[in-house]
Structure P
Amino acid sequence: MLKRHVTVWAMLPALFAFVSCSRPKTVDDAALRSADQDTSNWLTYGRTYDDHRFSPLSQINEQTVSKLGLAWSRELGTTRGLEATPLVEDGVIYTTGSWSMVYAVDAKTGEIRWTYDPKVPRENAYFICCDVVNRGVALYKGKVFVGTLDGRLIALDEKSGAPVWTASTTDSAKQYSITGAPRIAKGMVIIGNAGAENGVRGYISAYDAETGKMAWRFYTVPGDPSKGFESKAMETAAKTWTGEYWKTGGGGTPWEGIVYDPALDLLYFGTGNATAWYRAIRGGGDSLYTASIIAVHANNGELAWYFQTTPGENWDYDATQPLMQADLTIGGRARKVIMQANKNGFFYVLDRETGEFISGAPFVSGVTWATGLDPKTGRPIESPGAADLKPVIVSPSPDGAHNWNPMAFSPTTGLVYLGAKVGTQFLHAPDPKWKYDAERSNLALDPMYDGPLAAKLGTLPPATGELVAWDPVAQKAAWRVKNPTVEDGGVLATGGNLVFQGRGDGTLVAYRATDGKELWTFDAGTGIMAPPVTYTVDGTQYLSVMVGWGGAPGLFNAPGSGPVKHGYGRILTFTLNGTATLKAPPYGHKDPPVPAITTNASPKTIHEGSLLFNSNCGPCHGINAVAGPVPDLRYATKEIHQDFENIVLGGNRASAGMPSFKNILNADQVKAIQAYIVSRARESSKK
């Protein structure tokens, strides 16, 4: 008997180990803190809390990547932008598409487990800055969290996709939106918002992950002083604003780029532009905390520190670009840093404990708004005339030298890999007659400016796109690769000495991380904006990416962006020796447009229509009426033209995403726009 008891007790540790390994896993705080050790999954937006977007997986490496092939593809039936980072837990992909749709997909086969449609009102599309995109979900304790375009935060059951709770995070009477992915910290879901151009007041909020109850809120700009201030931080910020700033909301929306350091218990995020863009119109001062990198205490949302990248922000240089944490040795000293490649063209390295400026340098050439940064404070040295009321051409453009597209950091090479835009230009023509209008985008940009600088803008050298390997310690590029397109996707770095990036021309590329040599390409059928991720299922390494051209670059479809490829969106997944074939559905028109009607409009009216079109319609239907993801109006049918005024002013197609412009345009202006569209169809038919 004794021997049998000894045998049983000897077996118990192995039995417990088996039970432990077989027990269903859950994404909890411990799993998120140790995500770097979990190479099989991709549990959070940047894979780990430091947001390195680096995976140590190396089955796919510089020697084997030539054998990388398509494992499966899943069409999503949308022509709109796909920007999400897929999350992967135990063989299931959780991701989002246009209109805040959520998908759970088998990571090995591409079979859809479930979908969830939050039924975002389509008529709100006009008040969404940059396409009906969403950048992904968060996972925590059996729930999938998504922020929706109409300002809701929704918790879904991970297994079924059924809603568990919903929280309204914004005032539905104001034109807020959410496009960013939620973040998890200490059992809370953290979410920001967008809408600065529409006259809202920015903030981030924390919600209890179990109940959806709000735990705290941090405003990024001050409110009406007569109503008191929510915190000492807001009282301090108010001293940096002038005029009745609160009547326009102030802006400063934190629409992307939230990260968490569990060791310091600090949340970091960047804030957007002020309302309106031009400080000479809205009033002087630094306008805190717009265009800033902010750290708040995770337990209560109180301000820990801030660093303003563009004081008195004047050119739409949001500081909402991805933030990345790292421990670096700088000047012989170990530093806990946070890094950002800012819209304004400068790469910043800050002390993430204190916010102290460590270093900064331009990561692209041709920056004209500033001549440099103060070496002690990091405050920019603005170029004379760059912020005046008179029209001026400034680089980078409002879309920035780098925008929301994620970057990656390899601890092996010590380099940050990011997509950069070089030589982008924008004509800033402030409108001194501007008045706040809740029905418009409140840029204070003169929509009818047609002075000599408008002609000069068209003669400047075209912008270019680059993949840059940046040394954050030396503050210089280790290598650069020129891309055929200006706008390109997010980046992934791996332990296989590889860097992956998708391009606007629909090409997914693998580069050698050490020198930038191109090792592998794949035609994805449609332009790529989103970053790839990598994971394993049953011991096999896979690589997945959302493919779908859109966002602001896709909608504007600005000339000079290179051979960008519009089309239907999909999820693509690759593995070594994959043998699947991609059959991308055709998209677009083969033949030139044929004018559906004739007009007797004068050249003056057509010219007025061109200015009205580009300022009101171009943000969705493309600059100069050359569209991308949405209908190209040069191909409008006779029936559409006959119902044109009812569509534009009457809102006949609001349910499809075309809202009424009755509070923005009058009937004569609509006729001028229609005449311009017909003239563009006529011009294009001759090509």
Structure Q
Amino acid sequence: MGNVKWRQPLATAMVLAVLAACGQPTEQPAPAEETSAAAAVDAERLVNADADMGNWLSYGRTYDEQRHSPLTQINADNVGDLGLAWSFDLNTTRGVEATPLVIDGVMYTTSSWSVLYALDAKTGDLLWEYDPEVPKAWGANACCDVVNRGAAAWNGKIFLGALDGRLIAIDAKTGEKLWENQTTDPTQPYTITGAPRVMKGKVIIGNGGAEMGVRGYVSAYDAETGEMAWRFYTVPGNPADGFETRELEEAAKTWNGEWWAIGGGGTVWDAMAYDPVLDLLYIGVGNGSPWNQEIRSPGGGDNLFLSSIVALRPDTGEYVWHYQTTPGETWDYTATQHIMLADLDIDGETRKVLMQAPKNGFFYVLDRETGAFISAEAYAEMNWATHVDPETGRPVEVPGARYRESTHLTVPSGYGGHNWHPMSFNPKTGLVYIPAIDIPAAFSQDADWGLRKMIWNTGTSALDAPLPNDTAAREASRALLKGQLVAWDPLQQKEAWRVQHKGPWNGGTLSTAGNLVFQGTANSRFVAYRADTGDELWAMEAQTGIVAAPITYEVDGEQYVAVNAGWGGVFGLAAGFYVQPESATSANRILVFKLGADKQLPPLDIVAPEWPEAPELTASADVLEQGKALYAQYCQYCHGVSAVSGGMVPDLRFSAMLGQEDWQDILLGGLLSDAGMISFKDMMTPNEADAIRHYVIERLIQDRKAAQVASEMED
């Protein structure tokens, strides 16, 4: 599988001849001389990436993942002169989360559906495009949008993790596929959305799917051949089958019940970092499957290695140490958030530390040699725990937070106090810049768990998610969802300053030696702040919500700042009503800036859809209530809470398919499977499908009426 599109004259007569003979690029590896000048990245260059100031060689720029650039041409004094140098349309309406690489004047970046681009970093000219042709139906297995967070480079190759679980090596010069390996069981709902990392000739890749019932692991592959070198499972499997390692045998003692039969979870879907001096690879481990520990592991237990940071040997995958941020997690509190390494002076001693702000709301500083706890304090609102015990390193939970007996309105929610959006660290200011989130959620037991077949099954009730029908009450609930840029002092474990955003789900951050922090926002702004004070110095309207993190690089003596702009991710899909109108314009692009540039984006041409006439609502109150519950269980994760789309997929209230026959053809007959809308015939009956249809009709009637009233009041 895979398709390369060329956008420049090919470099050699040999490749031209192949194109003339076959009409398309060859799938054979290019000769070594063809790749030697492209993405010339090796171990020495990656280890010394901080001194390679003009390039952005890996996901976090350097192995320590600090996302800080020493470049100073653009700084706090002149950032007001920043302008658009070039932009590149990504031709997608889905989420864009990638951090680009820039290597010797070439930008390599990914978009939704795992499409990879190579562009001239100075001009934005497209050099080649590689589409792995992920089947659109596989998107149903992606809990959190069909996103991709970026690529990795090594020895003339670009490595891409495709949504359907393939790891693909691509020739950096020609865009040809060199090898691919299916890293997951294709019969299981695994996905890859994270960026690979490369160290010591091995490509490291994890996966996602804990919401779908899988068992997590991280794997290493030989960068030249694609052969698997090792695999580390993050949760134990069926004890009857034996354990892969002694550590998993010990971990199994922290579980109860038959967790292996329902997945276990613990997917390594994002964060990694590497210390080449200690020769330690650090991975972040995700949530349990299902979330609800009462179902996953009846009787409790820490459930290792869920919600943990684990240190491994990159040559062998050998376990070295772990630290668990949320023992016995039951709220989707992953530890897959950004892992960052630094050397800090603590109590008069220079300590090699690891820093993380995982979903659970605490900012952790650990000793990265041993995993020993140093400190932790709350960086976001929380009510599930009071503090972390400094003696044990364990959070002290609030009674009732585990929602065993009754519903608990919990903050952070499963969105976390900080999600995947990368943070950054400025060694001069000593501050970490966190895209923080405050979103509450009601957690309660799901009495019918296991009695129905579902794609996404967390073991928690979805019935708390639909909003009240009363328009005023729904509007009032918006104030509960917040987002902010928090400058955090990891030594004093306290906030230095914050910028309050209009809402949650804002982009990752970039720090520079020019005393700047760059961040995109959910309400379509790209902003530069003064790193020491948080003062806003410059901003541009991006025409779409930004969730990705920016980078900076240098070509021919000029510094550029780049960001992938494109609204999306799980909040963009599921939050629906709470998505800001400025976010969801689908003007998804790469935006690149430099001093003195003055290009303009084309004006947006957005026409608000007219409210359609609603089909006849014939369902009883009981059927409507059933439809509301079924929608919450099956539909809201893509089409939005309370049948309000976040702008990335069709809004069902405006669907032309609300007639009974058309609706059944789609929902049960699979009419739109090739477009990603799979059939639910094995999960619901025709009567249940029709109950959902009537619920959507009811929502159309309610919101159409509310819009008419609002319009009359304006007049």
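No lab work stands behind these numbers, since they all come straight from the coordinates. It should be emphasised that the depicted structure is a prediction, and the values quoted were computed from it without experimental measurement. Cβ atoms are built from the backbone, for glycine too; each structure is taken alone.
Rank structures P, Q by distance in nm of label points 7 Å out along Cα→Cβ at positions 440 and 560 and report only the one at the top, that is, the highest.
If we compare distance in nm of label points 7 Å out along Cα→Cβ at positions 440 and 560 over P, Q, the biggest value is for Q.
Suppose distance in nm of label points 7 Å out along Cα→Cβ at positions 56 and 208 works out to 3.7; of P, Q, which structure was it derived from?
Computing distance in nm of label points 7 Å out along Cα→Cβ at positions 56 and 208 on every structure in P, Q gives 3.7 only for P.
Identify the structure, out of P, Q, from whose coordinates Cα extents along the principal axes in Å, for residues 400-471 alone was calculated to give 55, 31, 26.
It must be structure Q, since only it matches.
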